[in-house]
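Novice: What follows is a set of structures for review.
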Structure P
Amino acid sequence: MPFVTTLVFKSGDRQLLDDTVDDIKDDAARKGVELKGPHPKPPEDHSVPQSKRLLDDDDNFDSWTYTVYTREVRIVGHDGFARDIAGRDMPAPISVEAEIDQQTGMGRGG
């Protein structure tokens, strides 16, 4: 029963994120690994209020805003390749989350 590894890559630097995920996709193609994606998720916009002072009064800087971009890939089987990618040193602005599911055949309890 193969494992399906879902890797979620997040970063505020969209170009670096896309370049990194494209490199992973190229590595998978060279090694014959079944990789689905990258699937882009809608960007998430965040806003953080900033105070000029320690006291919470009306004297504030403009809020700091930033966007987080997300790409998701799925690797079917090829556990070693998935483990290598999840353990790879990524550029500092990129975070990686991994989720592993085991596929079961039809009619099998699970």
Structure Q
Amino acid sequence: MGEPGGLGQAVELLVRQVGHWQQPRWAAPAETGNVSRADLVHRLVQEIANLVADVEGLPRRTVPRLDNDLALPDQLRVVAADLLAAGAPADVLARAADEVTATRAAL
């Protein structure tokens, strides 16, 4: 699953799953853990942003938590595209795809 299509496909599956959600659904607790679904997806966005920074050799930065959780799918798409554009090695892409898949299962 290390090829770019693996990450892209995993992100698209998650976005299709959550893209139509309204705020109450985002605020609901995730299936696993003690956090909201929005917190879980934001944590995923941050994890992928950290991978981008690592690949680019830049310091890690905190991804802003926007007031509107409906922006989370777009944030996920952006950081995933950044990781692909950074030329991440296959093992990093596979790790990111696995994180997306695990998050999707936890929602």
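Quick note: the coordinates plus some simple rules give every number you see, no bench work behind them. Everything quoted here is computed from the prediction, not taken from an experiment.
Novice: Looking at percent of Cα pairs over 20 Å apart, point out which structure of P, Q has the largest value.
Specialist: Working: P: 52; Q: 34.
Largest one: structure P.
Novice: Given a computed value of 35, 20, 18 for Cα extents along the principal axes in Å, for residues 29-84 alone, which structure among P, Q does it belong to? Don't skip to the end; give the middle numbers.
Specialist: Values: P: 58, 20, 15; Q: 35, 20, 18.
It was calculated from structure Q.
Novice: State the single structure among P, Q that was used to calculate helix-only ellipticity at 222 nm (-39500 (n - 2.57) for each DSSP H run of 4 or more, over all residues; to 500), giving -8000. Please report the intermediate quantities before stating the final value.
Specialist: Details: P: -8000; Q: -21500.
This value belongs to structure P.
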